[in-house]
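**Q** Input: structures, listed below.
We did not get these values from a lab; they are worked out from the coordinates using the rules stated. Quick caveat: nothing in here was measured; it's all calculated off a predicted structure. Cβ atoms are built from the backbone, for glycine too; each structure is taken alone.
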Structure I
Amino acid sequence: MTALSDPRLKDQKLDGFRVEIDAARERADVVLDRPPLNVIEMGERDQLRIAFEALDEDLRVRVIVLRAMGEHFSSGGNIAGFLQASPEHVAKLAWNVAAPARCAKPVIAAGRGYCFGVGFELSLACDFRIVSETCQYALPEQRLGQIPGSGGSARLQKIIGITRTKDIVMRSKRIAAKQACDWGIATECVADDRLEAATDALVDELRAFSPLAQRTAKALLNATEDTGLQAAIELEGHCYSRLRQSDDFREGVEAFHQKRKPAFRGT
């Protein structure tokens, strides 16, 4: 395992999390590590953004995993920190939390136990959410006289619609893992002792695909989420046409005909 090296974090101690890079498996883990509840401090959000940006540029990394130590992913943010932060800092919260979505590489969130507030919002910004059966999602800001401020209600509404989002946001309602999976919030729900194995399996599955095709698919889906059908189909066609010129596509076709596993290079 090697650690993240980025000049923007050179003279800083990582605040409540660490980064691990396994170059042999082309994997990076962003690990929330402030037991027992992994509360996310205000300054930590800036550092998390920088970490995701750095990993997105790291040639050793194909897949990024966001996970946590202990029995809870995160109980959310430090409540007192909101009153202490400047308006300018608070205005950046959604941008910081959206860092996983801006990554060109696939990002997996692996969650168990509490996944509340900004912890939930960070998970929603990831591409895949694998949860253990102990996981509970919630946006509890109404209990504080506030609303979600880092994209939580907006992302959730895109996934499950306005009726269910109002039920969760306006009632500060907790959603259990199985229900989250049934509603499409979570990608997969597994037994608690299978969370790490399921995450490992998804990492290996994603690594087997062309990194160029993976980046293109993520960028296309993100770009067309709010686009009309005809425009989305046209953009999809442009992306398809570009990939047809790639070495990876040629390798994929040749491997298919030769009945062997493709050796993608990302070009």
Structure II
Amino acid sequence: MLEKFRAAKRPEIEKLMALAESGGLPPPLPGPRPSFSGAVLARAVAGKRAAVIAEYKRASPSRGDINLGLSPDDVARTYAENGAACISVLTEEAYFKGSLGYLDAIARAAPGMPLLRKDFLIHPLQVAQTAAHPASALLLIVRMLDDTALADMLRVTYDLGLEAVVEVFDDKDLDRAEVHGAHIIQVNNRDLNTLTVDLTVSERLAARKRPGRIWIAASGISRPDQAARMARLGFDAVLVGASIMAGTDPGATLAGLVQAETNEARP
């Protein structure tokens, strides 16, 4: 599946390379950006409550169309009003029906809210492209990058004033993320080959969390008791998209996740 995503990004990278050669690549936005890590830590309560990174996710390969009727403006206001620490924005077009323009729309509708660009980023010019939009952080998937590329992508990300959310699926991925000094680790519970979800992936890897690192659990979290379970394991945040977007009342669903505490959880 990751190779399909990689192939889908080639035309985008070729366009960015042509823009860079012609001097037409947009410059980074000026000024400081809202702190992604700061917002997570401000909402998390160690061992008791996980901050919620709510995602604007219109479609996915595993679920198809989720809710194409929810505009980025409406979602931004709903998420801000119901306690999201940050908003993750799917910008990948081919498989997730996303757009870079959603970053701009959500930033206008929820000023001051840290935004995460979630996409398949494999070239430094995609980092530069991100910096031209109001994102505070971007996603880097360890297994899509060799060691040289991962180090380069992290360097460019930090140089441009962005934070990197480094996604891992297993111990091997985590080893590589640690070697390269990743500060924010996201554990994805979804097997991208079978598209199945297993929360025990987060349970197993949580024992390896190091002090001073921010950890996020992603995929398969849809209920308050699951969010509380991740907090109990030591995760600082959970990233939730489809279950919020697909519900009849996204605001209420988000509020329930935000308020979840470990003393409310059930095995």
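**Q** When you work out mean count of other Cβ atoms within 10 Å over residues 93-100 for each of the structures I, II, which one comes out largest?
**A** Details: I: 20.5; II: 17.1.
Largest calculated value belongs to I.
**Q** Okay, next question. On FRET efficiency 1/(1 + (r/R0)^6) of positions 189 and 213 (r between Cβ atoms, R0 = 30 Å, to 0.05), which of the structures labelled I, II is highest?
**A** Details: I: 0.65; II: 0.95.
The maximum falls on structure II.
**Q** Can you spot which of I, II the value -0.22, -0.28, -0.79 was calculated from, given it is log10 I(q)/I(0) by the Debye sum over Cα atoms at q = 0.07, 0.08, 0.13 Å⁻¹?
**A** Numbers: I: -0.26, -0.34, -0.89; II: -0.22, -0.28, -0.79.
Of the options listed, only II reproduces it.
**Q** If you work out relative contact order in percent (Cα under 8 Å, 6 or more apart) for I, II, which one comes out largest?
**A** Values: I: 14; II: 23.
Largest calculated value belongs to II.
**Q** Here distance in nm of label points 7 Å out along Cα→Cβ at positions 13 and 77 has been calculated and equals 4.0, so which of I, II was it run on? Mind dumping the intermediate values first?
**A** Details: I: 2.4; II: 4.0.
Comparing all candidates, it corresponds to II.
**Q** If you work out distance in nm of label points 7 Å out along Cα→Cβ at positions 181 and 221 for I, II, which one comes out largest? Please report the intermediate quantities before stating the final value.
**A** Working: I: 1.8; II: 2.7.
Structure II gives the largest value of distance in nm of label points 7 Å out along Cα→Cβ at positions 181 and 221 among I, II.
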